[in-house]
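Values in this text are rule-based calculations from the coordinates and carry no lab data. None of the values given here were measured: they were computed from a predicted structure. Cβ atoms are built from the backbone, for glycine too; each structure is taken alone.
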Structure P
Amino acid sequence: MRAWILPVLFVLCGSGLATGLASGGSPGAAAAVLLGFVLLAGVNSPLVFPRSIGALEAQRRSAADGRPVVYWRPGCAYCIRLRTRLGRRARRAHWVDIWRDPQGAAAVRVANDGNETVPTVVVAGRPHTNPDPAWVREQLSGAV
């Protein structure tokens with residue numbers, strides 16, 4: 001539920017601003033503002049990311065296929081940057097939403113001195129906090 005707070009706030013704020021603009025006689029500006037806020041909501045929603053799995057399942061799968069595990073949370077600008085830069089390759093990684101999985105959040109805190117800093121990418125058992133997306137793409141290309 002917490003993952004949807006930011007997208008819902010974007011839609012509500014955009015709706016409020018658009019209503020004010022439309023009632024003030026600017027329907028074109030109202031439509032543009034509403035569209036902008038809906039796009040912001042979409043980019044910050046969990047729907048943009050591949051389906052999340054639990055941390056234990058991600059670790060098990062990563063051990064079997066060598067693919068990276070990406071710990072993320074909705075609304076994180078750095079996670080969005082990583083996701084968009086990976087493009088279609090993002091589906092090859094194992095994604096763990098730390099807001100939905102307490103074990104994932106714990107794994108991130110262990111890797112980052114008690115902080116829930118995301119994205120944290122684990123490759124071959126080694127955590128990398130906010131890595132360069134090009135490096136992550138290389139790791140995805142080398143995985144089975």
Structure Q
Amino acid sequence: MAEEKLQRLEVVTPERKVYSEDVRFVVVPGSEGELGFLPDHAPLVSALKIGLVRVHKDGKVLKIAVSGGFVEVRNSRVTILANAAEREDQIDVARAEAAKQRAEQRLAAGGPDIDIARAEAALKRALNRLKAVS
């Protein structure tokens with residue numbers, strides 16, 4: 001049987017390297033929809049939106065919550081430069097729930113002092129983190 005072809009996946013943020021391993025398949029939340037990459041994919045650069053990166057390796061799927069950024073695919077290498085990223089096994093559920101509640105309270109309160117776009121983005125990030133662990 002032929003050896004399974006893999007590609008290198010690197011997920012980095014300004015603070016740290018979140019993930020770096022050889023994987024079979026990667027799905028990312030592209031700005032215009034989900035994008036999936038197998039080894040030897042054509043070169044590509046795309047913006048990312050808040051969403052989940054799904055990593056397929058050894059018959060399992062790992063989820064990584066990302067908060068925007070960029071993906072570059074080249075030479076069987078997928079590099080994700082994310083504004084923020086957390087592996088599902090590293091997410092503090094209580095902290096994510098608290099962030100969700102704070103954002104919902106800000107949006108419910110309204111008023112001229114509330115930055116609606118910022119509160120909506122915070123809510124999306126918190127919901128995305130909770131989705132990764134569910």
Structure R
Amino acid sequence: MYRLRGHHIFCLLGYRGMGYSKEYAENMTRLYQTLRVNPETFVQLVNGPDQLCEKYPNNGEYHCQDTNIYERDAVILEKIGLKIGQVLRWKDIELHIQKSVIPSDIQTICETCSWRSYGYCEEGIQLIVNGQGLKKIE
């Protein structure tokens with residue numbers, strides 16, 4: 001079972017193999033591939049740093065404890081109708097996304113995210129909405 005915070009659900013949808021560091025990207029790729037190949041994998045929704053935060057580079061400000069990140073976590077969980085502490089299969093999280101999110105939601109929910117400009121998150125949400133799951137990373 002993996003532990004994920006709210007905003008990392010959206011980060012995973014737009015993940016395309018890039019990250020804050022090599023170690024961070026390798027960790028995220030492992031998680032991403034597990035969820036993509038086995039959507040029956042269980043995920044526990046947590047408040048605060050999760051298994052992806054564990055590999056965030058220690059090169060200054062630790063943004064995983066930033067108040068704005070906690071706020072984004074809460075907004076995303078509320079948007080998709082989930083709560084901290086729940087344990088669900090990844091495919092059930094995808095179903096929640098299908099019912100409650102559209103690609104343009106990224107523009108407001110993730111307005112301050114530095115990765116938003118790539119457009120991958122909107123593409124990832126559209127794939128989930130279409131029932132296609134996580135995109136294969138080339």
**Study point:** Source structure (of P, Q, R) for Kirkwood radius over Cα pairs in Å, computed value 15.7
**Key:** Q
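Where does the value -17000 come from, among P, Q, R, when helix-only ellipticity at 222 nm (-39500 (n - 2.57) for each DSSP H run of 4 or more, over all residues; to 500) is the thing being computed? It would help to have the intermediate numbers written out before the result.
Numbers: P: -17000; Q: -9000; R: -14000.
Answer for the origin of the read-out: P.
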Practice item. Compare distance in nm of label points 7 Å out along Cα→Cβ at positions 19 and 91 across structures P, Q, R and report the one with the greatest value. Key: P
